[in-house]
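Next up, some structures in structure tokens.
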Structure I
Amino acid sequence: MSETPRLMRTFPAAPDEQVTLENMQQGPFNRWAFRDLRRMLPTANVWRGDGAVADLPVRPVHLDDIAFADAGGATLTVKQVLDDGYTDGFVALHRGALVAERYGDGVEPHEPHLLMSVTKSFAGTLAGVLAERGLVSPDDRVTDIVPEVAGSAYDGALVRHVLDMTVGMDYDEDYDNPMSDIGLLDIAAGWRPHREGAPDNLRAYIATMRPAGEHGAVFHYVSTNTDLLGWILERAGGTDFATLLSREIWRPMGAEFDAYVTLDRLGAPQTDGGLCVATRDLARFGQLHLQNGVMNGRRIVPESWIRDFRENGDAGAWDRGDFAGTLPGCHYRSKWYTDLEDGRRPFFGIGIHGQMLFVDPAAGVVCAKHSSHPAPFEEKFFDDMKRAFGAIARELGG
């Protein structure tokens with residue numbers, strides 16, 4: 001990994017050192033942007049509260065030399081993956097203890113870092129909390145909660161279809177094409193400069209989704225589904241997403257630091273990828289799920305919700321979908337992936353540019369990683385990271 005150039009360190013920054021909406025998702029500029037989004041975009045704070053921080057006793061374990069085979073059979077080590085993977089933050093827990101922690105490129109442990117699509121897993125878990133309260137159900141019709149999307153791809157869709165990425169719709173999630181549907185989403189969210197004719201806010205954009213195919217039949221990864229889920233949660237919960245996340249998860253979990261989520265110009269949260277959290281707190285969120293929804297002796301997430309997304313995903317819809325070749329043998333439910341081919345059935349959330357939260361309850365292991373990889377998605381990069389975390393789990397869990 002090459003040395004990061006100086007960025008945003010003079011006042012004003014030199015033109016070639018300036019991070020802007022045009023370049024903030026491109027390497028090397030994303031190395032600054034992913035830890036400093038609140039200096040570029042409107043955000044809502046996710047308060048950690050004034051309660052005790054969930055303890056992570058420190059019991060260091062040397063993980064660097066753990067070896068594993070990549071997809072081509074070559075031997076790699078955990079150290080190689082972390083060194084070569086544009087690592088901004090990495091935390092590993094075993095049985096609730098912090099066994100490894102490292103940061104790169106000057107990132108400090110207290111700094112929130114962009115999660116990209118790992119944000120979706122937070123939204124999915126928050127949906128489980130509100131469902132337990134009877135405020136929303138996976139069986140609800142989307143248009144009964146958000147009638148503003150009637151006439152779009154969401155006609156006839158259930159909240160379950162939104163949770164599981166099985167809405168029948170025509171959508172192009174090509175991160176390298178600024179003219180794709182995901183490029184328009186970024187414009188609506190304020191992540192790219194506005195262009196004439198494009199929606200200028202998330203909720204207006206969500207209502208333009210185009211129907212295609214049958215709901216529930218095929219896994220089709222569409223980030224906009226999770227922005228709609230954020231809208232559903234705000235309607236059902238009666239307050240904004242940041243407040244809901246703070247009240248229902250972040251505070252009772254014992255987060256160490258405040259988090260924040262990016263907003264569009266009208267205050268809608270980008271729940272598909274705009275949450276920024278410190279790496280230790282990302283690991284705590286994983287530990288909450290490893291412990292079946294209990295933290296600090298308190299039930300926070302329904303155990304039935306966690307059991308459901310691990311056991312009841314539709315593997316057939318997955319195999320017919322657009323990720324089956326990249327992540328074979330998985331399923332996706334309630335914004336979490338579960339690896340069915342690994343006998344331990346670990347589950348995980350992933351985000352472009354190298355974000356990952358990996359949870360292996362059988363091994364008692366959580367691995368959390370923040371990155372600023374230059375490319376949105378390189379299959380080998382993500383596969384090596386997932387294999388490295390699986391190797392850590394096998395080593396620590398026996």
Structure II
Amino acid sequence: MLTFVYTAKNAQGQLISGVLDAPDANAVAKALVEKQLYPVKIEQKKTSVSSGNISLGIFEGVSTKQKANIIRQLATLINAGLPVAKALQTLIKQIDKPYIQKIFVDILKEIENGSSLSQAFGRFPKVFNVTDISLIQAGEASGSLDIVLTRMAKQLEKDYALKSKLTSAMIYPSFVLLVVVGVVAVMLMYVMPKMADLYSDLKGDLPAITQFLMGVSGFLIKFWWIVILFTIFFIILARTFIQTPFGRQVWDQTKISIPGLGSLVRKIILARFTRTLGTLMGSGVPVLDSLKIAGRACGNVIYKQAVFKVSDLVQGGKPLSEPLNANPLFPAVVGQMISVGEETGEMDQMLEGLANYYEEEVDNLIKGLSALLEPFIIVVLGVVVGGILVAIMMPIYGLSQVMYKK
């Protein structure tokens with residue numbers, strides 16, 4: 001549960017300010033309308049990582065894998081019949097990371113002071129997101145907290161597995177790219193200057209490619225600091241642009257439009273969307289709230305806006321499958337499977353099946369791209385290094401030809 005500070009107008013037009021705990025800003029707006037107040041401004045209250053004196057350092061974040069393990073342990077303890085407070089006490093003893101242990105000690109204090117588990121978790125928005133809090137609220141409301149926590153752990157484990165596959169696929173290309181940059185830098189900044197002294201004694205014009213590389217080499221030696229500063233400036237500028245609403249939209253649209261990679265990105269988004277939506281709806285979260293949360297979980301503004309439009313149409317009375325079928329961002333299979341789920345009443349199972357399908361598709365695409373990237377990168381490395389060697393050797397070869405004719 002997050003804390004929001006609001007300003008609203010009453011029926012007399014007077015401004016009223018206050019604080020409300022809610023899963024998101026939309027829930028605050030609904031609560032205010034029910035009180036016959038017109039929302040003017042709603043902002044999330046700035047909080048530290050915890051309600052106490054706990055702060056996480058740069059290297060003290062809670063990873064998805066750690067969170068999944070902890071949530072699964074908590075689900076097991078509650079399923080064994082332990083009260084929430086006793087389960088947390090037992091869990092704290094099993095946590096080996098001091099900074100994570102401190103977080104759950106603070107959560108335990110909140111529980112002992114009368115807060116619900118969702119309220120206590122809501123004190124840590126940097127650790128537990130809106131999806132986590134909504135699932136726990138649904139579990140508390142339905143009396144099936146252990147089942148919901150198990151679903152939550154499964155969701156986190158699937159997210160971690162997906163991220164691990166992507167990370168593993170990027171290790172080799174990243175390593176080769178660093179090798180290419182390193183080799184080029186060494187040849188341009190150390191080999192070329194030494195060869196330049198030899199070339200200065202040669203009579204005749206040097207090949208164009210050699211002259212070009214000598215110019216690049218001279219620039220790097222004299223102005224290497226400009227290259228570093230420009231690179232840092234470009235990275236900062238790009239990050240700043242992406243953080244703007246327009247920049248984020250451009251970046252997210254680009255990611256899903258790149259030939260080859262765009263298909264992989266779209267399938268990752270669809271896997272995340274269907275998994276989150278299925279987990280939320282299967283845990284008893286209302287469909288409209290589930291759609292809004294799943295839309296944010298997509299991690300892509302284009303898909304988030306599309307899901308929000310779908311939510312508005314569902315709120316207007318249309319079945320979920322209909323607006324999904326009409327939206328080109330969602331393949332036909334998504335709408336068809338959801339339509340079957342609506343007819344059979346097994347929506348969460350259909351969504352889970354879709355998530356499994358897209359996760360397998362992502363796995364196959366990653367394997368295929370990795371198989372294609374390896375020879376491509378080797379060819380690029382060969383062309384770059386070979387081109388530099390040709391530029392270095394051509395003048396020497398030309399000199400040997402002249403001497404041979406003499």
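Just a few scattered comments:
- Looking across I, II, the calculation of log10 I(q)/I(0) by the Debye sum over Cα atoms at q = 0.07, 0.14 Å⁻¹ that yields -0.29, -1.29 traces back to I.
- Structure responsible for -8000, with helix-only ellipticity at 222 nm (-39500 (n - 2.57) for each DSSP H run of 4 or more, over all residues; to 500) calculated and labels I, II on offer: I
- Computing distance in nm of label points 7 Å out along Cα→Cβ at positions 64 and 176 across structures I, II gives 2.5 for structure II.
- Taking percent of Cα pairs over 31 Å apart, for residues 136-343 alone as the criterion, the largest value within structures I, II is that of II.
- Largest in relative contact order in percent (Cα under 8 Å, 6 or more apart) among the labelled structures I, II is structure I.
Values quoted throughout were computed directly from the atomic coordinates according to the rules given, and no laboratory measurement underlies them. This is a predicted model, so every value here is computed, not measured. Cβ atoms are built from the backbone, for glycine too; each structure is taken alone.
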